[in-house]
Structure 1
Amino acid sequence: MSEASNQPENPFCCSSHSIIPNSKNDFHKMNIPLVVCLSPFTNFKENINTLAFPFQAAVKCYRCEALSSSPQQTHASWYCPVCGRKNSSTSSYMRDYMEKQSKWLVYDLPHPQNSKEALKYSFRQTVFLFVLEVSPATKESGFVHEALVRIKETIQNVHVGEVLIFLINESLHFPMIRNDSVSIVSSSDVLETVFPPKRKFFFRLDSQKKLLYEFIDAADKIEGSVVDISLLDMMKIVRMFCYRVNVSTIFFVSQMATGDWKNYQNFALETLHTIIPFDFFILDINKSDYSAIREMTLITNGFYNIYSQTQADLFASELVHRINELRYNEIKISAKVPPTLKIVDIRGCGVRTTSSTFTLLTMSPRNSVYFYLDFAGRQISHGTTLNLQFHVFHYDCKFKMKVRVINHSIKVYEGFEMTNNAANLYILLSGCVNQAIDTARETNNCVNSVKEMKKLNDIFHANKYASSYFRNQKTFELMMFENALKSSNILTKPDLWPLLLGKNPNDIVLFMAPVAYQIFLGEMSVIGPLHLSEIDFNKGSFYIKLANRQGVICLSLRENLQDWINAISIPPLSDAITQICTETRIEILHPSFSQMNIFYQRLIALMA
């Protein structure tokens, strides 16, 4: 935020404007959306304060139900920081609490579901189900083997939880545990399969890890054959026995029939109330239509990515990350805004349930929800501070319900000039990208995503009233913003939407406008950050941040690939990369073999 707003930076909630004009007419002349980005579970280094009493007992406004977060109170009353209503006094104990937590922008409260539920948390086991297609395509490409190896490696250091693996071809194969032994059961009539009790085929990681290893080794020997069951039917089978059990289900598919989107949409809406979302890792051999699966994951906030036959290593890496990723479940976000503002829209990987609430099956630290606000009246008093509050109901990783309360404020001043230096270009761009994708989805026309982004481009280049918003921004950020606008054609590719919709601003901006650093073989020096428009792939070597935990080292044709492979893990090159690398996966690209690589193609397309 700018200094003019006099508000501390809040990584959980930021807005495209920290200052807005006090006139609706002036605000609309700027034509820049007021976007508030909520990232309730961002990777924040400090611990969040947790109050010692439940949400049900917290001091709330009688009108809007916002929690007190302001010291504006007397011995007889307190004023709601959001709607301004005067509320009657409360106990001295609660007044002490109000004074203490008025300093907190973000805090948690327990939300016990009944009076007998203890506030002391107990551990909730992690439960995973893997559904692996064993067809000729997935078997011969090595994807099934890679998946089984990575599952085995990942659980070696996990000692609490349960795991089940299904393998599907012409039959459904699953484990049967008897005492200290395990066997593989195969059912040719998949839809009529009768499953054993949970204790008979879920492996407990605290005591049955050896049996799981034996099953994985045996499963790796199953031959590939044609898959008879459809993906939707398989998902219904999974939901049938995982209903309300909190099972994270990961599908790896290739040749399974997908089906009609309308059926998936109905299934997705039912799933919102019954199960953790499905994740899909797809090996695409025949350029099939996976739009129905993609749309389902955009509703349920599941994982979706498509791989070519040469990307077994990337698939395995992302599979491991998804297994280990921290997730919060059954999210309901309730927004409290002052009466001078109104919520026009809400975007993210979920469903807008009322004018001010949004529901998601799950969220990770990489997820955000975007609120779009406008004036509710014609004018707001000069010098006003508009306070917003968000209540994020969720089940934490210990499967106890909590409410995270997040406060945010926006200043109001007369005229345009005070908006100078009060812009957050990352939030503005990310909010517009989310709207553009959803517009394309709602109209079933990919081209409309670019039309939506063109509106923002016209504002950036031609709206004289918006100039104060962009004036005096850092040159590098303005260049990044402009480069991202130039690359908006990338939004016409629907398979990229799950990598952008509902993601945090940093990931979205880096995806649209990657950042590069020039590095040198045998040297520790680094030049950058640079935009792609500033570099020449035909000269030198570059480390490029692509977001989504992915970085690449892009070499020019004259660079010797083997020399780089030998040098990357030892000083001085390893020290140079350490200075700039925050990604968990790095891939080396070279023109001699990377022409078909998706990241190389994406970089070339962005530079065009």
Structure 2
Amino acid sequence: MKARVAATAMAAAAALGVALLVAPHAGAATAQQWQLSAPGAGGPAVTVALDTAGRLSLSVRRGATQVLLPSALGIRTKAADLSTGLAFTGRADTHVTDTYTTLVGKRRQHSANANQTTLSFSKGAVKLDVVFRVSADGLGYRYVIRQTGTVSVTGEASEYAVPTSAGATLLPYFTGRNDYENVHVHTTVAAATPTEYGYPSLFHVGDTYLLVTEADLNGTYGGTRLTLDKTTRHFRVTLADPAEVDAGPLTTPWRTLVLGSLATVTESDLQTDLASPSKIADPSWIKPGRAAWSWWSSGGSAGSLTAQEQYTDFAAKMGWEYVLVDAGWDPSWMPTLVKYAKTKHIGVWVWTNQPTNPTLTEMNANFKLWRSWGVVGLKVDHIRSEQQVRMQWYDQILATSAKYQLMIDFHGSTIPRGLQRTWPQVLTMEGISGAEHVHNKPGKKPYPANYFTALPFTRNLAGSMDYTPVTFDAVRVDSDAAELAQAIVFESGLQNYADSIAAYNARPVAERLLKLVPNVWDDTRLLSGDPDTNVVLARRNGANWYIGAITAGSGRTVNASLSFLGSGSWLADVYADGAKGGLTVATQKVTNATTLSVKVPTNGGFSVVLCPAKAGATSCG
């Protein structure tokens, strides 16, 4: 990782407040505003304003579109209400460039380029900095309270005043469980139910999409969510705790706004750009991969050594890297399974949970034991909180898992928020209503098809998501080809394939694709999409490209331009729904001038593997 920050001189006092918003009367505070922008042209136009009552607000335009109306800024502590009565004291500007590598995500190589502005204020003896970072694909802002001693935050004034006409794809926050295991609603700001919503929240304002979330969360703060105010229709940032307490000075997470075309929002790296750099100097022990997982199709199988050896054999047959053993495994035979798996070149992950590892004492004892057996990763479940004390627990388990070189899959958890840059051993996190809720069992209801078209534009943009995809035996409304396309459309650094061995064996075309599709990507492109109706994503690994398409609604012909390909001839293996059911695969020669046209049934989809054409080759695999 290389980083460079070039600082400019402190702006002159006369330039700090560039315009009067109102004409102040004698003795009144002066209203001021500041215009912020990204390096170069074409990024968002950001306005920060301070009114005569000392209240801060933020507004954002993209071209002619007012994406965010004036929205309150500020933070309240036990020492001072820093949402009003603020006096401006200074401005500092820096230009931030950064190149870094991640092990998972939309791509592995990243380059950030942003303008950073720090606006400083005071209220009595308390000092507040609001730090803004603006780039071509959006902006983030955070508060820094420059106070010695303990800082107790009692609330934020932060809000998002999105135009009420805007479309909205929102996730009702599962307050009773403090998690994200719910289904998105497709609505407008005007029509949305006044309640709590989890991140990320996606809005469609004119020709612009806006993704609201947060980044760089750790144990110095709790996770937040949004509350839609019934009267103002503004989305207020809501704390998980009555107070967030930390030693001063306190720096909050970034409040993050990604904006632009839907492709810009989908392909953006702003979340990881704003995250803290990696805390692991040598990540060579961290290996993303794909896993066979038996619990979904047979919950009791986790307690059977024989069953886990069968899934280990299946993982080896498929060319996958891991087997994940869920709740119910027995310590008496786990070392035996690990040794058996090693003979097949398969790594073993095991399930555990937060109550089993409540403190550093238990973490150290358990992790040391499991690592001595040769276990490579942990699925850590039942976390169920975003309170600050639980975020501090995350800090402990992240440091301890790094100490013992154990990879992590968090379940019953929060969402990544850029965490996978800071702690790259976190290959995936749940924070989603996944396939476990659509078991083929009595009482289960299928997800609506537009849940799958929403996920690539919402939850998956927060980081890797452990949906546990490609469950043909689920209660579902999508076609087989749409279900199969999840292997490409849904990004996860640990891709846990959830269906039974029998279900995959019964679909040799699906097995063929699942052997080929990696889960580590060098690039990601949105070819077309709409959160309500469809998504067509292209991802690259090495020389090969992989396209995944999922639709919601009536059958149609989906077109996919291949203009992103390099020059020369390519082979395209197209995996689609058969006219009479089942899956088909057919190969054709294409170039970057080709537009693929694929007929899909109701709630259908398709997948494509693209490889450079070589003499004698008739397919990509």
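Hey, percent of Cα pairs over 42 Å apart derived from one of 1, 2 reads 24; which structure? Going through each structure in turn, the value belongs to 2. Looking across 1, 2, the calculation of helix-only ellipticity at 222 nm (-39500 (n - 2.57) for each DSSP H run of 4 or more, over all residues; to 500) that yields -4500 traces back to 2. Here Kirkwood radius over Cα pairs in Å, for residues 325-436 alone has been calculated and equals 15.7, so which of 1, 2 was it run on? Only structure 1 yields this read-out. A value of 2.9 was computed for distance in nm of label points 7 Å out along Cα→Cβ at positions 477 and 493; which of 1, 2 is the source structure? It traces back to 1.
Looking at structures 1, 2, which one was relative contact order in percent (Cα under 8 Å, 6 or more apart) calculated from, given that it came out as 11? Structure 2 accounts for this read-out.
Every read-out reported here was derived from the displayed coordinates using simple, explicitly stated rules and does not represent laboratory data. A quick note: this is a predicted structure, and the numbers were derived from the prediction, not measured. Cβ atoms are built from the backbone, for glycine too; each structure is taken alone.
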